[in-house]
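What follows is a set of structures to go through.
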Structure I
Amino acid sequence: MNGHRKQRISDAFGAAAEHYDDHAGPQRQAAALVADLAQRQRRDGSGRILEIGCGTGFLTRDIQARWPGAEFVVTDLSPDMLARAATGGLVAGTFLAMDGEAPIFEGEWFDLILSSLAFQWFDDLEGAIARLAGLLRPGGSLLFSTMGQGSFTRWRAAHQAAGLSAGIPHYPSLQGLRSMLAAYDDAFAFDEEYALPCDGAKGLIAHLKGIGAVVPNEGRRPLSPRDLRRVMAVFDEGGGHDVYQVLFGRVTRSAGAAAAGIAMPSRTPRSP
């Protein structure tokens, strides 16, 4: 895993933590759907729940309200985002700064593992899904949303029309995610599209900066001001709006699977 890149991602989201909620319309929608899917999957209020990439707490607060009696572990790569989610006493649980694709837990530990729009920052999505699914108890489920290949297609097209390449990370297609999940006996994936009425290139850039999504593909240099102006002009001429394609996935471990015993975390988590 690229530790330098992960630190840049943590810093970028930390810098956006204070004003993230003002720019995060699609993030709210995706988190709400993950919570709905989780409730359909597990209606009782018992057990342990792990959240990966809590951000400012959209999903965190929703899940706490639905399962107030659960043992809740909330994590994020950014300590500043984590602190924001924990602010105000609205959520009770254990808060941990943790890279979601390198969890500190081992063995069958959780009944639900939930995440909304964090997995796109993983270096190895397929490997991360396998590691997280390995933390499920029999009958437990991993539910997540992540960015799909169809996101920001007009912004990418504006770069291409200007003879340039966009710095947006390479997201998987729906078929690609389904292929990753095909190894599991009980899994599915689907997608939803959320409009991003950003009112022009300046609005799109403000949105991305506002949520902290400003770390480009590895090795890509920023556009020169002249090239950026060209891209912005093409984007505005094309309507000045874009979309999020959000992929949703679920992996459930068979309730009949033989339990090997619940392993404790490799280090004891503590509340900040």
Structure II
Amino acid sequence: MNKIRKTTTIAAISDIHSNVFALEAVLADIKQRGADQIVNLGDILYGPIAPQATYELLMEHQEDIITIRGNQDRQIYEATTVEIVSNSTLSFIVTELSKDAIEWMRFLPFDYHLSKDVYLCHGSPTDDMTYLLEDIKTGQPVVRDDASISALLDGVDSAVIVCGHTHIPRTVVLSSGQTVINCGSVGYPAYEDDLPIIHKMQTYSPYANYSLITCIDTQQGKRWQTEHIKVAYDHKKAATLASKNGREDWAFALNTGRVL
């Protein structure tokens, strides 16, 4: 009999994008499921919804959450005056956020080794702008081949690699035996970007997404399993604020999980 000695569950969240309503629902769901550790993989406060309220909610739980930064966290604290003036959403964010919130993001780590077995990054281990699992050269996300993903890991040999950035929940097991998990987006279920080419990321529902990653430690070794969770919440509240702040594209995505 393969006796279980211990189980440990990690709740992985990412890409909150200022959506305090989605974050509230996800944190409540995590509490109900009794996860042992919460990790937050970045892109936290950038968005036309409620940046300061999102920051304040996270601060209430800061002792329970390990947080790293994402590319759009950098975009906030690295923004020049010209960039702020030319980007109404960025202007709204910078105006709303307290100095403490901006400084908090500035000192977040790029990545984090939760343990020997679990490594956290936002995009890839070397670049917070790189999609680790998806190739988007067709304009739609297609999972990279095994060798390409392994190359992007750049020597990270952890059994489990957890990332965000693409907003698409996904679990991929490599030929090395490593498991790469994208936990999706808590607060922004679809978007269109023009870098490096125009492409769309869509989940086709308004739900908030996160992942539960469980380590089952047995006499024969450790096993890992992943559950991608979709949480219903009052997404219309988030969409209404996005619309009020001049982002009908965000409002549409929040209501539908699709891109206009």
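Read the figures in this text as sums done on the coordinates, not as results from a lab. All values derive from a computational prediction rather than experimental measurement. Cβ atoms are built from the backbone, for glycine too; each structure is taken alone.
For distance in nm of label points 7 Å out along Cα→Cβ at positions 183 and 199, the highest value in the series I, II is held by structure I.
A value of -8500 was computed for helix-only ellipticity at 222 nm (-39500 (n - 2.57) for each DSSP H run of 4 or more, over all residues; to 500); which of I, II is the source structure?
II
To test your reading of the models, identify which of I, II gives 0.50 for FRET efficiency 1/(1 + (r/R0)^6) of positions 31 and 231 (r between Cβ atoms, R0 = 30 Å, to 0.05) when calculated. Value 0.50 for FRET efficiency 1/(1 + (r/R0)^6) of positions 31 and 231 (r between Cβ atoms, R0 = 30 Å, to 0.05) corresponds to I out of I, II.
Upon calculation of distance in nm of label points 7 Å out along Cα→Cβ at positions 23 and 191 from the atomic coordinates, which of the structures I, II produces 2.4? So the calculation was done on I.
Here the criterion is FRET efficiency 1/(1 + (r/R0)^6) of positions 47 and 239 (r between Cβ atoms, R0 = 30 Å, to 0.05), and among I, II the highest value is seen for II.
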